[in-house]
Structure I
Amino acid sequence: MPLDPDTLLASSMFINASGAIVFSLFWLADRRLPELALWAVGYVLLTLGLLGMMFLSAARYPPALEGGAVFVLCGLSPACFWLGTRYFDRIRPVRWGPALVAGVAPGLHYAVGMTLGWPPTSVVSVTLLLLAVLYALDTHVLVRGIGRDPALPGSWPVSRTVVAACVALYCLSFLVSALVTWWGGGSESDAEAASVVIVSVVDNLLGVISCIATAGMLWERARADLARDARIDPLTGLFNRRGLQDGARRWLTRNRPLAVMIADLDRFKRINDAHGHAGGDLVLATFAHLIRDVCPAEDSLLARIGGEEFVILLRHADPDAARGVADRLRRAVENGSFLVGGERLAITVSIGLAFPAADDTDLTPALERADRALYAAKHGGRNRVEELAEA
């Protein structure tokens, strides 16, 4: 089969139509994920754009309206991929307006330029350059998320890296096309034709790889979400005991000095008895929010290890700083607003504070000392912070 442009366009259409079908089926299986719908729409738009190119392939420079419509479709496709990736990364706000404006820019430029009689090679070159910019933005949002996905701790997102590389090569192919068109100056040289064929072949290969790798991104995220859910307490959104131990092992090897606190709500059983487990759960969730507000987000590991007992691990915290955080938390609970059934409850917390020894490789010894300090706080009158030095 000869590698003529129409054959390559037909092959690209088949690949992108397949991608549209695959991600449409994924979205129909789970409509809670807008990124699947946006990626499917992106493939549909690109397929329609390629179809338009086939119909207009007889004309070296298509008419303003028809060519502009084709380039609008081709521009909105990477815009949809960009929007979908932001949804996938849970980035808010998603910024629909700027994305859609950027998506129609190549087609609008082509239509205006051809209507006003600008040099066709300049119009096409700039249009292709605008498409390259759109794929560069896609590459940026993909690369920015590599290694920063909170759902993928300690693992390298291979599929995302492959997708980012493919999109970067898409960007490069449009840039090469723009330069070839500009330097060709309207001539039908063999070199220009060869460049177009090479870029088209690269696009065909990347279409298959990027579609498979994008599906791989979904698999990586699903696997990571399952692993994360096994480490998260569903009521409070904090780590559970397993998540605490996993995080503590990493922190104990660095990030010294460390401080360990165990916080326990005073007389919590009375709350459950008076307001039921639903009321108790509401108090626990409110307490978890207070912990997040008081503890430094970048330097704390927060966990609920059972009932009304919470553990706070602080890194880069000397004794004075740790005592300050513990007392701020105690006062925040004492002065906090715990509303259950329209009634404001007066709640206090007791906190045990300890510091891991220099040779500790496990959190257990420090937790035991913090637990003894908590016991002292409870028996010392509650609503207080007690500290236990290294053993």
Structure II
Amino acid sequence: MADVQQLVDQLAERLQRSVAVDTPRGHLIASSKHFGDEDTPRINVVLSRDLEPRVAKYLFSFGIRSASENVLIPAKPELGLKARCCYPLRHHRRLLGFIWLIDDCAPDDVVRPYADQIAEALGQQEDSAEADTHRLTELGRQLLSTAYDANHVATALTENGFASVDSLVRVVAVAQPLHRARSVRFPVLRTSGPAREWMRPGRDMIEVDLDAAAVLICARRAGDADEGLDRLITRLAADLNESGVRIGMSAPGKLLESRALLRQALLAAYAGHIFGELGHVNSWTEMFPHRVLMEMALAFPQSSLPPEGMAALFDPANAVLLETVEAYLDHGGDRTASAEALFIHRSTLYYRLSQVQKLTGLDPANGRSQLALQIAIKLQRIAGSGVAALLQNEEDSV
């Protein structure tokens, strides 16, 4: 297979002009030495590997992504941009990138043979990369599944270039709203802008699609700081905000612990759906006491919830009382704040709390009773969400 960089250098020498090849999104693939024709945007893209957004917007406005022939783009002095000629690179009709020449277009009979070879090389690279991605994705799925030997799968992953056995791993789960049929079409998160920014030597990522969640297995060398992953997840959450998803992130662990880390990530994401006080992104290591409550609810026999003596509080006929005491507890027993949050008079609040005491025998103003009520309400909410079945379904779908 021809080397793209060699072809770019050969074309540049033939033309005695600088040549650059970009991806369809403006990420630099290869560039030749300069021949004195470079401009500020060309220098910047060589240094940063990406087009500036305003430069990209201008260039793409000329329809180069749909073009089949070369396109001459006028200069834009306010961007420091000289005129340039764009040659779309297509392989079996797929747009794989562009050749860029500054100033006028070159003779087609000179550029076209190189363009065809570069397109062929990029096509083969993309096909090979897709095959590698598919292979790693399948191994990632096996790593998360109980149907395969984790040691064998981890060895296969490292042999295929994914991290190493002693790499630190965090699993990220992007979960759609609970009990919704699969309606959220997740983009390919691994190739998103935030994910590409996080990736660098020593870091790897596999994406596995579950029944109603997308999972990222993020690995880094043990000595590599975990910087950037929180920023990556926050940006993904912002991009996916309108779809109503919640994102959970596991604690760091070893590659062989990925199944347990998947459970943590899924529960953290589910907790974001269940508890309004949590945000769109939740880390398992930072969501105490909710992570304890999630594990407690899953460990409790469903028949033991709600606790004896409190069942009446969870009767639909007493929904107003349940809402009232939960708001009161969530506001730390502050009656004024609780009444304001519920849009009721304080005397109404006092009356409802007295009714709660009659139903349960627990005084909401008493510290021990508050603890019992708080735990019971949270556990019942988790149990009522059906999260145990959802978790089992996701783990079975791996």
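Just so you know, all these numbers are worked out from the coordinates, no wet-lab data involved. No experiment lies behind these values; they were computed from the predicted model shown. Cβ atoms are built from the backbone, for glycine too; each structure is taken alone.
Quick look at the numbers
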item: With mean count of other Cβ atoms within 10 Å over residues 27-34 derived as 12.1, matching label from I, II; result: I
item: Structure responsible for 59, 21, 18, with semi-axes √(5λ) of the Cα gyration tensor in Å calculated and labels I, II on offer; result: I
item: Origin of the derived value -23000 (helix-only ellipticity at 222 nm (-39500 (n - 2.57) for each DSSP H run of 4 or more, over all residues; to 500); candidates I, II); result: I
item: Read-out mean count of other Cβ atoms within 10 Å over residues 67-74, computed value 23.1, structure in I, II; result: I
